[in-house]
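What follows is a group of structures, each given as structure tokens.
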Structure I
Amino acid sequence: MFKTIANAWRVPDLRKKLLFTIFIVVIFRIGSHIPVPFLDVNALKELTASWNDSNNMLSYFDMFSGGAFSNATLFAMSVTPYINSSIIMQLLAVAIPALERLQKEGTEGRKKIGAITRYVTVLLGIIQGTAYYIYLLRSNITDYSGWNFPAVYSAITIVLVFTAGTALMMWLGEQINQNGVGNGISILLFVGIIARLPVTFGQLWEYFKLGLAGDTRYIVYPIIFIFLFLIIVWVIVFMNDAERRIPVQYAKRMVGRKMYGGQSSHLPIKVGLSGVMPIIFASSILSIPQTILLFLDQNSLPEFWKNFFMMFSPSNWVYITLYFIMIIGFGYFYVTIQYNPVEMSNNLRQNNGTIPGIRPGKPTTDFIARIISRITLIGSLFLAFIAIVPLIFGNLTKMTGLMMGGTSVIILVGVALETMRQLESQLMMRHYKGFLD
């Protein structure tokens, strides 16, 4: 990885792209520390202190924003509205024929879908910003002292600032795509998660000091945590490149006076077909009960509801079991809407391609569907393993507040690998001799 970056730095064109990307990242981190007006910062810190040890939608947003959400700054909404908008558009493209046709229209179709995604992002930013403002208002975080604005204008200002931050982050990501190294939104998400690493290491150091003070468990536990982290990173890197290659044979055909085809190839099917989406779906749904609990008076709840909400705590084995099952279920769901064995079989037939030993048509469709089903099971089990190992570790050791779950690790490793691939491809396009050697 470092060699690739060093080689890219020697190419003037790529060096400009790297510097531009770093410049955008600096702007993002500066915006993450610009406070939103009309908020009591001290009261906000007391309110958000409990998020690190709980599983709710707010801690989920805070992880993606690099701490900007808990501090209610300009980029508090981060790229989550854009991610949600992209997911919604992917799901709607399956249900709405017009959007499906746009996806197949090439560059122009993708531009139109991109424009719709931006509008939906702004709309979701307004909705999410309004919900966050209502939560801050009910928690007595809003502070209008020293301001002559009526409360309604102050509320509009807060929501619009949150929404403007979302739109600005979306624009910054697009600028990285156009003028930087690419993969813009993912890089901003990557930087936001990286920004939380010092907090995790600081918490590990606090536990280690407890071990030095006499509790030897907290000397061993941090070492085990780092060891597990390295193992998870290795597994993610290994599985990220793993794929099942279906052999394909193309028939010979005459086009004019030339003979085409006749070569053997393969149809690659990645083990991680669904990426990190199943974990995001599962964690979002399971965090809803704990998020609802934030708006309720816990002292006045009946015992039944207290036990019910307790089941959705990350330290509860019911939560871990549901998390495991839902990740596998969403893995199959996401792959089903993204990959169509019938379409893959038709594409092979149109290009005179066949799978050796499998007849074209329905047998080929069934064979591909069977392979995808098996690969999806392996990939889903891999995702579930990555997601629940940190939870089981925290449950057994009682080490909380580390803020390094399976979702964040997969995003970190995935974005790093994808960015390196893009740099390598750009180096190869420029025929960089040092890299090719």
Structure II
Amino acid sequence: MPNQFDVIILGGGPAGYVAAIRAAQLGLATALVEKEKLGGVCVNIGCIPTKALLHSAYIARLLREAKEFGIEAGAVKTDYGVAMQRSRRVSDQNSKGVEFLMKKNKVTVVKGTGVLQPGKKVKVGSDSYEARKAVIVATGSRVKGLPQIGLEINKTTVISSDEALFLEQAPASMAVVGAGAVGMEFADIFHAFGTKVTLIEVLPRILPLEDAEASDALTKSYKKRGIEVLAGAKVTKANVGKDRVALDVEANGAKQKVEAAVVLMAAGRAVNTENIGLKEAGVQLNDRGFIKVDQNLQTTTPGVYAIGDVAGPPMLAHKGFREGVVVAEQVAGRRPHPIKYDNVPSVTYCHPEVASIGLTEDQCKERKLDYVVGRFPFSANGRARGTGETEGFVKIIRDKKYGEILGAHIVGSPASELIHELAVARENEYTVEEVELAIHAHPTMSEAVAEAALDSLGRAIHM
């Protein structure tokens, strides 16, 4: 039958399109249902365009400091609109790349909103589709506001990251509510384009999920640059005007007003589980609002799986990638390697970058683990000195008895690239001694990883 497939996937974001590719590679007839552009939030209004804008911000900063490197660049003028248009071209190129991959792998793309029906069936508009083996839900997540205090997203003065990515010019001032990865990245971007930025985080420190030392390093870096950082700060009231927003903020027992032309809401995401037929298909949610799944990512309905953001944290594209591969392989009768959710890298792509794997030092203390910390600052690294990227450090937390890497935390310009050496080490249960045994080329920033491993053993060379 023309509307019968082995696998039907709802959602063409990172989790969904990767599941579709892997299922097709394994010989399964695959259909992917997506109402908007392929690639989902990540490609179109998330990871990819923000990284393009962050690179523009990096170039602006570099040019302003170029005189120190013997290069006279003259007055630096920034144009957020031009940078935005470039970021859109990058996103479009990636989305078209996903389209190409669907055609290459002979995946049938169905445009529209998929709604689950009982018996592994999916309705898209007036058409019905049936899956012989499995339906995979990968509908992702969306931004959310704080309507309880008057901060409902209106797309003009109160915006989300979605609207921020399409602004024609940088506003004169901006209050960023939420200092997780999204808030930190946009604070970095808009400050580089001349916006007066105030960063507001309700928890005691910015980047609250990262190691405390990483949070402290970024706080100092942002304040040094002129970004106002308010941590442990609660927005109690918002007065939203036509071209200005006034926020009542309580921080450290004191009250203050923060006024800005624009408020950017970066305080979390909501999963897309409404109006997709979950209840009708017998698919249950857990007490946190995510789709309830077992260790194989199967929902409470046999033959229906959930992957990506809807299946629970961490809500990261690369976690969704791996879940897509694992579920496709299970459906095809394979026995994939189980996902180690405690070894998913976390990265914030601001400047300096922050990347981590495994446990923070506070988590080690909470678990009463016997651990040792090794650190190495980039200020002592020859390559970092040469490039002027001396902010930050590598921190490795190891088990005291066996040398197992419990966690690793990197703050610095190349953190997003360096973290993977330690991710590979943890995945394969290498010790810090085995990381250090690998000869690291000189001069490289990677040497800081080896030196931090050595420091955890009490024998750092260059410090």
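A compact table of results
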| quantity | calculated |
| --- | --- |
| Relative contact order in percent (Cα under 8 Å, 6 or more apart) - structure with the largest value, from I, II | I |
| Highest-scoring label, criterion being distance in nm of label points 7 Å out along Cα→Cβ at positions 141 and 357, among I, II | I |
| Origin of the derived value -23000 (helix-only ellipticity at 222 nm (-39500 (n - 2.57) for each DSSP H run of 4 or more, over all residues; to 500); candidates I, II) | I |
| Among I, II, which structure scores highest (criterion: Cα Rg over 2.2 N^0.38 Å, for residues 309-380 alone) | I |
| Read-out Rg and Dmax of the Cα atoms in Å, computed value 23.4, 69, structure in I, II | II |
| Given 0.7 for distance in nm of label points 7 Å out along Cα→Cβ at positions 5 and 181, calculated: source structure among I, II | I |
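Every read-out reported here was derived from the displayed coordinates using simple, explicitly stated rules and does not represent laboratory data. For clarity, every value in this text was computed on a predicted model and none was experimentally measured. Cβ atoms are built from the backbone, for glycine too; each structure is taken alone.
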